[in-house]
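A.B. asks: Each in structure tokens, the structures are laid out below.
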Structure 1
Amino acid sequence: MPLIRLECSETSLPEELPASLESARDVFVDANAVDFELEANLCPRLAADLPFFALPEQQLLAYEKHRETSELGHIFRIANGLHDHIDAVVMTGSGGGFLGARAIAAACCDPFHNETTRAARGSKPRIYFAGDDLDNDQLQSLIGRLSAGGYGDGVADRTWAIIAADAAGRSDSPRYVLNHLVETLISNTPSIAPELRARLVTAIGPVHSLSGGPIAQRLASHGFDQSLRVPDSIENRSSVFTPLGLLSSAFLGLDCIQLLVGAAAINENFRKEPFERNLVLRFVAANRAAATGDDRSAECKRLSAWWARSLTGFQDWLQCLHPHHWPIDVATEFGRSVLNEQLESGCLRGEPLVCNHVDVAAIRTDPLPVTPENPLRRGDDSQSVRQTQQHIAATIDQQLADVGIRQNRITLPVLDTHSLGQWMQLMMLAAAIESRLNTDAPSHDTKSIPTDGSANPRM
């Protein structure tokens with residue numbers, strides 16, 4: 001399958017930056033390398049010290065070797081084993097894994113997934129995400145919706161499940177959301193067989209917390225002891241390819257294997273390719289090179305333009321991943337007005353800015369005409385909604401360029417789990433490399449060199 005496409009508007013880079021990036025890459029790869037020829041590194045369950053960089057390959061190889069007893073095998077067993085018995089699943093938690101899981105669901109599912117019938121969903125459950133910060137009214141509404149059941153009158157329509165995520169294993173996080181949901185689930189399922197009820201709640205957390213953490217203890221007191229692992233070594237923000245991001249996807253019938261295969265493809269590109277063909281390094285360079293003068297190698301404040309609107313759920317995930325990601329979406333009129341106000345007020349004077357456009361090459365449904373009474377002619381979609389949006393995007397490109405904002409464009413081939421796996425791994429690796437560059441305090445030499453033609457300059 002093709003890799004995602006990265007086009008950068010930057011035509012020159014600080015002379016030392018490509019070499020610095022390749023050096024940072026080499027150090028990172030050496031520090032996080034895992035030898036999968038060793039039997040110990042292909043253990044069925046996720047090891048406590050596994051780095052996020054190795055997650056895609058380790059889980060794919062462990063599943064190939066161990067099948068049902070691997071971490072991925074347990075994920076599939078839990079999700080597939082409940083499809084016929086439940087009509088909804090709610091995930092509780094916070095942080096990168098939780099936000100990533102929510103964004104994957106929003107990107108891959110029909111926007112009105114929860115409103116369709118059980119048959120239309122292929123018996124896949126409705127899904128809800130309950131952050132640790134729900135207030136009283138939100139929690140009451142969620143409890144009411146789950147208790148009301150689905151759109152049919154079967155036993156499965158009245159039964160639901162919980163994914164209890166505890167990415168950090170913290171004891172200070174509020175537990176009232178999970179506590180109320182567990183009590184509601186128990187009261188909603190008085191006649192469910194004990195063996196089935198025990199499978200309705202799955203705890204996901206660090207290896208060290210699953211046996212004695214606050215969530216595990218709470219669930220065990222009610223007879224729920226089903227759990228999945230997150231390596232202790234993985235930061236919350238980089239945990240989306242652990243069960244935190246995979247179990248909810250499996251419940252929805254999404255292709256988790258391809259999600260990991262896509263991430264592994266980016267790992268391969270990152271490990272082996274030189275700067276000119278390395279997606280991660282070029283993305284990092286393009287986002288740092290937008291600075292000027294003495295800050296030429298510094299990080300920039302980042303804007304986004306989500307032209308594929310199903311991807312807007314990743315805005316929160318990116319903010320969790322990278323502190324310089326600014327929650328302004330210039331694909332929307334509101335986002336552009338906020339940016340204009342900031343520019344006109346002088347609040348951004350001297351701030352290096354870069355905008356990362358994110359789009360998908362192929363739409364999933366038939367193109368609609370802008371005017372319903374004028375249907376599209378075969379082979380001609382020039383008057384389609386899609387083409388109109390692309391014209392708007394080109395106009396915004398020019399407007400941003402006119403005020404000196406650098407731009408990059410990331411294009412996913414299609415909106416599927418393979419492409420999402422690529423994009424998310426690219427973003428996590430870019431954040432890791434930038435963190436290393438910041439720690440190493442790069443120089444501020446302002447001499448520049450042209451980039452290779454493969455950088456596909458847009459401006």
Structure 2
Amino acid sequence: MSGVVYSVAMDLRLWCGTPSKVCFAGSVLSYDFSVNYVGPLPFVDVFLMVGGVPSGWGCRFVYGSYEVDAVRLMNKTSVNLVLMVNVPGDTAPGSYDFHVVACYDYPPYKSYLNLRATVKPIVSGLVLSCLTPAKVVEAGGTVSFDVKIKYYGVRDEFMFSVPNLPNDWSVSFYYGVDEILLVSLNNGDEVTIRVKLSIPMYARVGDYNLTLNVYSKSVSESLSLMVRVKPSSIVNRGLKVSVDYPIVDVEAGRTVYFTLTIRNIGLMDEVVYLNLTDKPSGWSTTFRVAGKVVRGLLLPAGGSVNVAFEATPSPYINIGEHRFKVQVYSEDKVILKDLTLIVNVIGSYSLSITFPEFPALYFTITSGESKSFTVTVTNTGFLNVTNVYVSVDVPSAIDWRVDVEPSKVLILKPNDKANFKVNIYVSTIVSAGDYFITVKAVSDQVSSTARDVRVSVTKPTEWGYIGFGIVLVAFVVVVIVFRRFGRR
């Protein structure tokens with residue numbers, strides 16, 4: 001490509017020493033060129049335009065520190081200008097041709113300067129570096145790392161994280177004095193951020209290997225950092241007490257369990273004691289560690305322990321909210337921690353039945369006769385039940401008849417019992433054999449577990465004699481007939 005294009009009259013000349021340039025998408029190109037006028041007029045006003053530029057590209061002419069769109073030239077003079085071309089970040093790789101147009105109106109005249117921009121494909125990449133990637137810090141202190149980020153690619157936004165940060169440590173990121181969440185980088189940008197780590201006072205002494213991630217939707221890079229935690233020069237003491245669920249609901253009569261986590265966040269071993277400073281009446285309580293009942297324990301610096309707090313109510317505990325105040329304190333009582341635990345006792349319904357006269361759930365009865373037995377119903381729940389009755393299911397409602405007295409008990413309080421007399425009649429046509437009847441207690445609120453009772457039905461003794469007599473008569477008749485007709 002020629003850098004010089006002459007007009008037909010050769011009186012307006014455009015010159016560019018570098019008419020073809022290479023760049024990445026998202027770059028800004030600058031073309032230095034000159035405009036020279038030689039002609040019959042003492043001066044001309046030359047207007048400048050750009051033709052053939054791709055859609056979305058931005059162009060402007062600069063003279064010194066000013067943006068211009070025309071220049072006035074005296075005869076046999078020239079001026080140096082700069083064409084600034086903004087190449088969008090989404091421009092596809094390839095070569096793009098366009099031209100500068102210089103013209104004046106009288107007499108009408110135009111001169112052209114052909115230019116080219118070649119856009120190269122961008123391979124995105126990050127380079128992370130840190131001059132001091134391993135540092136030492138006291139427990140309870142802070143440590144910072146200056147990390148340099150070098151980026152290649154189209155403009156992108158990058159975030160930061162330390163995924164393997166230990167529990168209770170915190171991290172923040174700074175650019176200068178400002179705390180930041182992300183950085184926006186263009187191709188070739190280089191920026192230094194500060195990674196600040198805060199270490200808790202009770203952090204374990206030793207080495208911690210951490211990973212800094214810098215990432216966007218399209219590219220990411222990691223950098224390894226190391227922090228060595230040494231004991232603090234300031235002796236600190238402290239206990240931290242937490243509970244998994246401080247408020248629980250439980251049915252009356254059931255034991256409730258709380259798990260207390262006690263952590264020694266100081267730098268010295270502590271003997272820790274547990275005490276219940278406020279306990280509602282009707283409860284028995286214990287503290288257990290690994291199944292053992294304890295009142296105190298030795299907790300090393302930085303250590304933690306789970307303590308099970310058990311609370312068992314009396315059989316007649318009141319329904320509603322019950323509060324327990326637990327105190328955890330050091331041996332010298334310099335450190336005191338209070339914790340409130342709440343148990344909301346809710347009622348439950350339950351019925352059970354027993355058969356005092358045949359606990360084996362079996363009895364015999366003769367067909368055509370009646371049998372009476374007692375069913376004892378007990379309220380084994382913690383709330384009153386109403387309209388209690390006994391239900392008996394028999395093999396046949398036609399051949400079996402059941403009467404229960406009383407037919408119903410209006411109210412049965414917790415732990416109270418009621419006796420029901422059950423009378424069963426078995427019809428004479430019921431065959432001898434084993435049958436099952438099903439008995440259960442029913443109330444408005446709950447039913448007991450159904451119990452199956454085996455009933456062995458027998459026939460009366462006289463029916464046995466009658467049957468034997470019929471068989472004997474039939475035998476005699478057969479013998480007589482045989483003798484009479486046998487002689488013939």
Structure 3
Amino acid sequence: MRQLYIDGEWVGSQSSAEIDVVSPVSGEIIDTVPQANGRDVASAVDAARRAQTELEEMTAFERAEVLDEVTDYFEEHEDEIAEGITEEEGKPLHESYEETEYVIESSEDYAHDAIRLFGDVVPSEWRDKFAYTQREPYGPCAVISPWNFPLEIPGGSIYSAIATANPVVFKPPEETPLTAYHIAEAFAQSSLPDGAFNLVTGDGETGASLVANDDIRLIAFTGSSAVGQEIAKTAAERNAQCLLELGGKDPIVVLDDADVEHAANSIVSGSNWNAGQVCCATERVIATEGVHDELVDAIVERTEDLVLGDPFEDGVDVGPMISERIQSKARAHFDDAVERGATVRTGGETDGLFFAPAVLDDVTEEMAVATEETFGPVTPVITASSYEEAIEIANRSPYGLQAAVFTDSLERAHDAANRIKAGGVFINETNNYWERLLPFGGYGESGSGGRYGSKWHLEAMTQVKSVMMNYGGAE
């Protein structure tokens with residue numbers, strides 16, 4: 001069985017409980033990790049607290065050097081990491097390589113941006129006073145991440161926390177905890193002070209114990225909106241800072257003047273990347289009447305071209321879903337839509353954890369597939385009578401993560417970008433989209449507390465201090 005990484009050492013858990021890691025590819029147990037208990041969590045947080053001063057005393061350049069060392073580890077172990085992601089999570093191997101390469105590139109970004117996290121000189125009202133701001137860490141940071149991107153999602157929060165002198169206690173997802181051991185090993189081999197990075201594995205109880213610890217001053221959580229809201233309530237009791245990136249019901253709006261071929265390609269990619277198990281996946285397609293029929297035919301044609309199968313094989317586009325629990329929700333949304341009158345244009349069959357990519361037409365807003373996060377390879381198409389109605393439908397959601405609009409009109413592109421309530425709006429591009437230097441995060445139930453990505457992430461991990469110097473003496 002694996003161990004925990006606490007205070008610079010690999011240690012056994014103080015609990016005898018274990019978690020079996022089951023591969024969605026083979027259905028077999030591929031490893032076992034500890035179910036860390038409250039005492040383990042307390043030890044890890046205490047180690048982080050003790051490391052705070054030493055981490056803060058390092059210069060930004062020295063902390064950036066640590067991230068460079070971590071990048072070197074990832075580059076050296078890229079094949080092993082990518083293959084491990086596919087084995088424990090189920091995404092096609094080429095997607096796992098893209099995730100690993102993205103992390104290698106973004107860790108370099110965090111290292112470079114960390115030494116450029118400037119304060120501001122603020123003009124004073126008085127001639128003999130000099131005022132400025134500086135950014136400082138919150139303190140020990142809990143990083144709790146989901147299973148769908150086991151390297152990329154925690155990586156950004158961990159790197160930005162370390163770069164800004166917030167020591168980390170990392171609790172990876174119970175479904176895909178093995179990738180976290182590469183992160184821990186990378187920091188173990190670096191020049192990071194002992195205790196500045198700690199790894200505790202476990203389930204929701206482990207995470208709850210971590211969130212409730214009074215010495216945790218910053219919580220970076222990515223996951224469901226329901227869990228994020230509970231974390232925010234717990235953190236509010238001691239006024240700890242939260243950075244929450246939560247769920248989505250992201251729409252793509254396709255207008256009559258859109259390039260149908262381009263829109264269809266983007267929709268199919270957005271709906272089926274990682275078997276639709278992405279917070280910013282294309283969860284709703286809203287098509288105006290004039291383009292609807294041609295668009296749906298194109299979506300169906302491209303969806304049927306997707307290859308469903310063993311994610312380790314070349315040419316496979318969609319692998320198995322992570323678990324029966326996640327698949328059953330997508331199945332329930334699909335069945336509910338059909339019972340309420342949606343038309344199945346293709347897909348929807350299941351075989352074990354494999355879910356054939358599906359396209360549903362004649363979807364209405366009374367259906368769960370149109371309102372709740374499905375998190376599976378299902379593309380529901382809603383018809384709008386006009387541009388105005390399409391925008392209204394896009395905004396009729398408690399979520400607001402990302403959205404996309406396909407149009408040939410520059411006027412409508414700008415208008416839609418202004419009117420759609422989401423953290424990101426993309427024109428003639430899939431909504432299942434992110435770049436290293438763009439901020440990532442949402443409105444409403446899709447998140448709060450700041451943005452992920454590059455300098456935005458670094459800023460979210462720091463608090464601002466105002467400094468004023470009176471060099472004129474007493475008046």
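Quick note: the coordinates plus some simple rules give every number you see, no bench work behind them. Computed from a predicted model, the values in this text were never measured in an experiment. Cβ atoms are built from the backbone, for glycine too; each structure is taken alone.
A.B. asks: Comparing relative contact order in percent (Cα under 8 Å, 6 or more apart) across structures 1, 2, 3, which is largest? Intermediate values should be presented prior to the final figure.
C.D. replies: Numbers: 1: 25; 2: 9; 3: 18.
When relative contact order in percent (Cα under 8 Å, 6 or more apart) is calculated for 1, 2, 3, structure 1 comes out on top.
A.B. asks: Shifting gears a bit: Thinking only about volume of the Cα convex hull per residue in Å³, which of 1, 2, 3 has the largest value?
C.D. replies: The maximum falls on structure 2.
A.B. asks: Given that mean projected area of the Cα convex hull in nm², for residues 190-269 alone, derived from a single structure, equals 6.7, which label among 1, 2, 3 identifies that structure?
C.D. replies: Details: 1: 6.7; 2: 10.8; 3: 9.4.
So the calculation was done on 1.
A.B. asks: Tell me which of 1, 2, 3 gives 18.4, 72 when you compute Rg and Dmax of the Cα atoms in Å, for residues 14-229 alone.
C.D. replies: Considering all the candidates, the number was obtained from 3.
A.B. asks: For FRET efficiency 1/(1 + (r/R0)^6) of positions 22 and 302 (r between Cβ atoms, R0 = 35 Å, to 0.05), the calculated result is 0.95, so let me know which of 1, 2, 3 that is. If you can, show how the numbers build up before the last one.
C.D. replies: Numbers: 1: 0.95; 2: 0.05; 3: 0.65.
Considering all the candidates, the number was obtained from 1.
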